[in-house]
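Please treat every number below as a calculation from the coordinates, not as lab data. Predicted model only: the values in this text are computed from it and were never measured. Cβ atoms are built from the backbone, for glycine too; each structure is taken alone.
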Structure 1
Amino acid sequence: MLDLYAWGTTNGRRGLFMAEEAGLAFNLHQVDIKRGDQKTPEYARINPYKKIPALIDSEGPGGKPATIFESVAICFYLAEKTGRFLGSAADHPNVLKWSMFHATNVLPVFGVLGRVEDPSFENQAKAQLDAMNRHLEGREWFADDYSIADIIPFTRLNGVAHDAVNIADYPNVAQWLERVGARPAAKKALTQKFG
């Protein structure tokens, strides 16, 4: 059994989205970060960094419990556990590179966009969207098939509202967001009520 500890942030919903896509039974434990539930000693035993999301798999590798934190790590873990969303052997390098592009570039930049008044973040966001838009020209997904390379950036990019960075200016990215958002797992993760 899986136990997912999350809240309604883009990171928390990423873990929830992946858990829904994996199709494995899981219990959702809401960790109210507004109340500081993530800072309790009980939660710190799950994630010593005291952030959400986290996942406990009672039937991890070798039948032993496994604890995973960081939303991108949860995506990789559940993809490996189910043998899905990692691409074919030939396409796996594309899944890896785009997953890492999103994890190391898109998630941090779009995470501060709008909270920090610094034109360099706007320029980086536009450059990233431009790269994604060019790559998505004539294709549905970041790799050959739908994968964690699509799951990882979705919750961060979905609903971006910024005066200087408009996703509608990047039509291939906008259409990709619509395709991912139409998936039942995405809909369920986005409509999950927290609090």
Structure 2
Amino acid sequence: MQVKPKTIEIDDSGTGDLVGDAFIGFHVIETGELIFRGIPVGMYNKENHENRQSFKYILEMVKSGLKALNFNKECDIIQICRGNCFDLVREWFDEEGIKHEPAIVEGKLQDAVEGRFIDHLRKLGVKSPNLTTEAGIKRFFILFNWVARDLSSREKYVKTGFPSWEKRWRENAIKKSRMRNNRNPSERNALRKQINERANEILNTI
């Protein structure tokens, strides 16, 4: 019996976002099948980030996903997102002789994996109606402001291994938290000005 070749798309969501777990999505183009694997936020703490544990975990999740989809390296082909979170995955593909090509993933898989990430953020308690599946600066500030409103209990959901958190944004989150708890209008306005100025400085360096 001849085996029908499959084309499997692979994409990620949340790997570059400040808050929450990350997700890897797999889509079999010929059948429409979708499956997902999660990467816990703890993989992005300082120690794990410095040791590239998230990259290693993603590699294991890709292996798990391909196994679940009965991937056949003799005839199947993989289209994988260009993101650097898949660097170790691409190295492994080359070592194993697995056919793969870079892809700009759009449509069904992108919508599905980003939707999975947004559902996760909602479960954490991010209520903003402006939160969407579109990544970028707008989503960053929605998540940053959510953390800053209750830093003591929400920092555990932050990817604290990102250098920008410790060097830039944590300080702003502390100030923003202080501002919310300060009942003196003049002090609050002064803090708000400092926060806005610092945020603009950071954004101008990105």
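Among candidates 1, 2, the computation of percent of Cα pairs over 21 Å apart that gave 58 used structure 2.
Computing volume of the Cα convex hull per residue in Å³, for residues 65-144 alone for each of 1, 2, which one ends up highest?
Numbers: 1: 102; 2: 125.
That would be structure 2.
Taking 15.4 as the value of mean count of other Cβ atoms within 10 Å over residues 161-168 derived from one of the structures shown (1, 2), identify that structure. Could you put the intermediate results ahead of the total?
On the way: 1: 12.8; 2: 15.4.
Attributed to the structure labelled 2.
Of structures 1, 2, the largest value of distance in nm of label points 7 Å out along Cα→Cβ at positions 41 and 129 belongs to 1.
If you rank structures 1, 2 by distance in nm of label points 7 Å out along Cα→Cβ at positions 49 and 89, which sits at the top with the largest value?
Details: 1: 3.3; 2: 2.1.
Evaluating distance in nm of label points 7 Å out along Cα→Cβ at positions 49 and 89 on every structure, the highest lands on 1.
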